[in-house]
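Asker: The next part holds the structures, each set out as structure tokens.
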Structure 1
Amino acid sequence: MTYLKTQFDVSERRACQVMSIHRSSYRHQGRSEVDAAHVEVVCLSERYPYWGYRKIYDLIDRDIYPIGRERVRLIRRREGLQVAQKRRKKRVLGQTTQWVHRATHPQHVWSYDFVHDQTIDGRSMRCLIVVDEFTRESLAVVCARSLTAHDVIRTLAQLVDQYGSPRCIRSDNGPEFIANSVKQWLSDHDIGTHYIEPGSPWQNAYGESFNSIFRSTCLNRWAFESVMEARAVIAEWRLEYNTIRPHGSLSGRSPAQFIEDWADERREILNQQKVGNT
């Protein structure tokens, strides 16, 4: 550029146009790799390792160290002084006490989970689902704005009083299911736990199947104005599911019909055994 200006007596603008160089690039004065501002950035970053480049930039006295915020960022990146990203805390998983591949009789394995929905006003609503894996019967659908571990315990206690204790209960690792109070209650009632692996809903196939049916045939068909309305509609839907709806895996029978037929078969087997013993 200087050669063109002196030999051909042209302006700086014309010389830059000929060489396809921006004038600011030609005028830029190079600086040393490490200067006082560079050292200041490094010193402040090491003193405050959990502060980002914006806070370091705000700390620098720019009357003494003329430096831009972008250069502060580049210096920190070059020196490896960026704030380390927070690591996600490892989630505490529930401890499986009994591994059950498949239920073999009623009250053998229960499955419980949460299904989320909302009312017309946009407020959230949660439903606690409890299913018997052998009979596919919906044991409970508890609906409320918020459900905690204590609500889970209260629901399970009511079901145990009504149906008796299951041998094992299957769930994911939701905080309401791995809470110490829930685990202690299950242990006191000699109920085993089977927690599925994170991100593996297929390990809770019966519960997920029920959730899908519940959402497609009930929740997606109704726009609830309140939790009270949702409870009334869900109670009616649950009665229909248990007593009328044919289930493919139950040979076209409803859960109630399947339970009745299974009880008749068991009585027949016991009667045959008694006859054989006599």
Structure 2
Amino acid sequence: MRLITYQSPTGPRAAGLNGDGSCVDLNSADRRVPHCIKKLLGQGDAGLRLAAEAARLGEPIAAEKLVLLPLVPNPEKVICVGKNYAEHARETGSKPPDEPVFFSKFPSAVCGDGQPILLPPESNQVDYEAELVAVIGRGGRNIPQSRALEHVAGYCCGNDVSARDWQKGKPGGQWLLGKSFDSFAPIGPALVTADDIPDPQCLDIKLRLNGRVMQQSNTRLMIFSVAELIAYVSRVCTLSPGDLLFTGTPEGVGFTRRPPVFLQAGDRVEVDIERIGSLGNPVKS
């Protein structure tokens, strides 16, 4: 099943996306399904089964008539992992880590498929990073690795947009701020539920900049799997429904190229992940 969130006159509402491009407002089709996607994801498998049935039976709405929002418009946490592909670690001049390297983005950085990546005047070194994003369903803390994927509601494409001159050039390295400008966390195009992706560690991942392939890899090359990452970070904080876990980017980012390649106004960035689809965002000043 594929889930999206759209803007209604009463606020954000969860919808199911059908194969023909139409949508179904899930709560309108079945009042037992919450209109809030975080509440829906928090119901676990039972809620997703109700949602799937509602999507199948509900009255379709033409998707082009909807104002689409990010899949999770206001996640509680946006958790990111650095250097989770060995070749990416090496291209940055680092050794592959022995333990996961975590950082975060402000939730206000999240934007959706088709929405612009906004180049801030404070940076002239804005870079791209294609990533698989795991979306937490059932929350928890101290989650064992063997049960970690049971806490994943689904997956989407993500782009960990990064202002390198802030991340690396500011005193001490401004990782949080360099990663958190508004629009620096595009996600989409839809949340594909975990039952459609039983193994997240065998997905082709690719990033295209103006049609040119810049990154191409497979999630099997992650140093730490999705399950390992969830188990590790949940030792520190309680995961909540709708939390986003950006799982790291493969090699080919812009700042390591010679000459460096940074995003410019007028560019278009697309992240393609097998079984999920394509997340596309224009770049604007």
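Nothing in this text is a laboratory measurement; each read-out follows from the coordinates by a stated rule. Small disclaimer: the values here were computed from a predicted structure and weren't measured. Cβ atoms are built from the backbone, for glycine too; each structure is taken alone.
Asker: Out of 1, 2, which structure matches 1.6 when distance in nm of label points 7 Å out along Cα→Cβ at positions 149 and 205 is calculated?
Answerer: Of the structures listed, the value fits 2.
Asker: For the read-out mean count of other Cβ atoms within 10 Å over residues 37-44, a value of 17.5 was computed from one structure; give its label from 1, 2.
Answerer: Source structure for this number: 1.
Asker: When distance in nm of label points 7 Å out along Cα→Cβ at positions 13 and 133 is calculated, the result is 2.3; to which of the structures 1, 2 does this value belong?
Answerer: 2
Asker: Using distance in nm of label points 7 Å out along Cα→Cβ at positions 61 and 173 for the comparison, can you identify which of 1, 2 gives the largest number? It would help to have the intermediate numbers written out before the result.
Answerer: Details: 1: 5.2; 2: 4.4.
Top value of distance in nm of label points 7 Å out along Cα→Cβ at positions 61 and 173, among 1, 2, belongs to structure 1.
Asker: Given structures 1, 2, which gives the highest value for mean count of other Cβ atoms within 10 Å over residues 21-28? Mind dumping the intermediate values first?
Answerer: Values: 1: 10.4; 2: 20.1.
Sorting by mean count of other Cβ atoms within 10 Å over residues 21-28 in descending order puts 2 first.
Asker: Kindly point out which one of 1, 2 the value 24 was derived from, the read-out being relative contact order in percent (Cα under 8 Å, 6 or more apart).
Answerer: Details: 1: 14; 2: 24.
Working through the options, I get structure 2.
Asker: For distance in nm of label points 7 Å out along Cα→Cβ at positions 77 and 261, which of the structures 1, 2 scores highest?
Answerer: Top value of distance in nm of label points 7 Å out along Cα→Cβ at positions 77 and 261, among 1, 2, belongs to structure 1.
Asker: So if we calculate percent of Cα pairs over 23 Å apart for every structure here (1, 2), which label has the highest result?
Answerer: 1
Asker: Okay, moving on. To test your reading of the models, identify which of 1, 2 gives 0.75 for FRET efficiency 1/(1 + (r/R0)^6) of positions 93 and 181 (r between Cβ atoms, R0 = 30 Å, to 0.05) when calculated.
Answerer: 2
Asker: With helix-only ellipticity at 222 nm (-39500 (n - 2.57) for each DSSP H run of 4 or more, over all residues; to 500) derived from the coordinates and found to be -14000, which of 1, 2 does the value describe?
Answerer: Numbers: 1: -14000; 2: -4000.
Structure of origin is 1.
Asker: Given structures 1, 2, which gives the highest value for FRET efficiency 1/(1 + (r/R0)^6) of positions 117 and 253 (r between Cβ atoms, R0 = 25 Å, to 0.05)?
Answerer: When FRET efficiency 1/(1 + (r/R0)^6) of positions 117 and 253 (r between Cβ atoms, R0 = 25 Å, to 0.05) is calculated for 1, 2, structure 2 comes out on top.
Asker: Here is a follow-up. When you work out distance in nm of label points 7 Å out along Cα→Cβ at positions 221 and 237 for each of the structures 1, 2, which one comes out largest? Walk me through the intermediate numbers first.
Answerer: Numbers: 1: 0.8; 2: 2.9.
Ranking 1, 2 on distance in nm of label points 7 Å out along Cα→Cβ at positions 221 and 237, first place is 2.
Asker: Okay, moving on. Rank structures 1, 2 by distance in nm of label points 7 Å out along Cα→Cβ at positions 5 and 189 and report only the one at the top, that is, the highest.
Answerer: 1
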